[in-house]
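What follows draws every value from the coordinates through simple rules; no lab data is involved. If you're wondering where the values come from, they're calculated on a predicted model, not measured in any experiment. Cβ atoms are built from the backbone, for glycine too; each structure is taken alone.
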Structure 1
């Protein structure tokens, strides 16, 4: 049952990304170009995504397990630190340059072309190597 629900949720998410235009790199870059030829339509997509997510968090605060019985993860941290800021900047730079973020990139795999495959390969490499880099950066600096 868990896999069926995951498949349906993933399919709905991917379809929503495609229908909303989030998989169209020129549309995304047009939305990010606030000082040029700005396309505000994706603001409605993001605003529309925030409403069900806010409802989901309200429901999550009253539940311990998901509908299929698995434990729900704890709410995310509200702490703003260097890791969050650095990650946000890197995400924004990648999103602006490529016009894609992870969700739309995966949703576009069947028709994206060579540029998309390079993006997904780089994204996966980052996901694989980031924990090792994070561990190295978090090591205390020896005192002289």
Structure 2
């Protein structure tokens, strides 16, 4: 279990039940979660409104504790920022999200940097497909 209280303190954020609840939920999730999923899962005494949820997500994103990883069907998905870089594939039929642990883009980033003179700082890749469950229907 991560020490979320220390993480908040280190980023000059007040330790609140709402922040801790969101961090714990994202820590337990194996895939990114959207705001609706987070709000449905968290205790309403700790996080009573969507307004509070959006404010906390923005604060945690601004200081780099969490990141927006996907944008699907008009919804942003959030996850804890981790040292391990991941991508995801999304089923176009059922919306299931699966992690892809291996990222082959580093060589392409080097080539793009040499070709353009840019320093590549990040990339986003969204893969879509049909999951095995939907293929078997």
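Can you rank 1, 2 by mean count of other Cβ atoms within 10 Å over residues 74-81 and just name the one with the largest value?
Numbers: 1: 7.9; 2: 16.2.
Max of mean count of other Cβ atoms within 10 Å over residues 74-81: 2.
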*With distance in nm of label points 7 Å out along Cα→Cβ at positions 2 and 18 derived from the coordinates and found to be 2.7, which of 1, 2 does the value describe?*
1
_Which entry (1, 2) yields the derived value 15.2 for mean count of other Cβ atoms within 10 Å over residues 34-41_ = 2
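Say we calculate mean count of other Cβ atoms within 10 Å over residues 10-17 for every structure; which of 1, 2 gives the highest result? Walk me through the numbers on the way to the answer.
Numbers: 1: 14.1; 2: 11.6.
Structure 1 comes out on top.
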*Comparing relative contact order in percent (Cα under 8 Å, 6 or more apart) across structures 1, 2, which is largest?*
1
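When mean projected area of the Cα convex hull in nm² is calculated, the result is 10.5; to which of the structures 1, 2 does this value belong?
On the way: 1: 12.5; 2: 10.5.
Among 1, 2, the structure yielding 10.5 for mean projected area of the Cα convex hull in nm² is 2.
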*Structure (1, 2) behind the derived value -11000 of helix-only ellipticity at 222 nm (-39500 (n - 2.57) for each DSSP H run of 4 or more, over all residues; to 500)*: 2
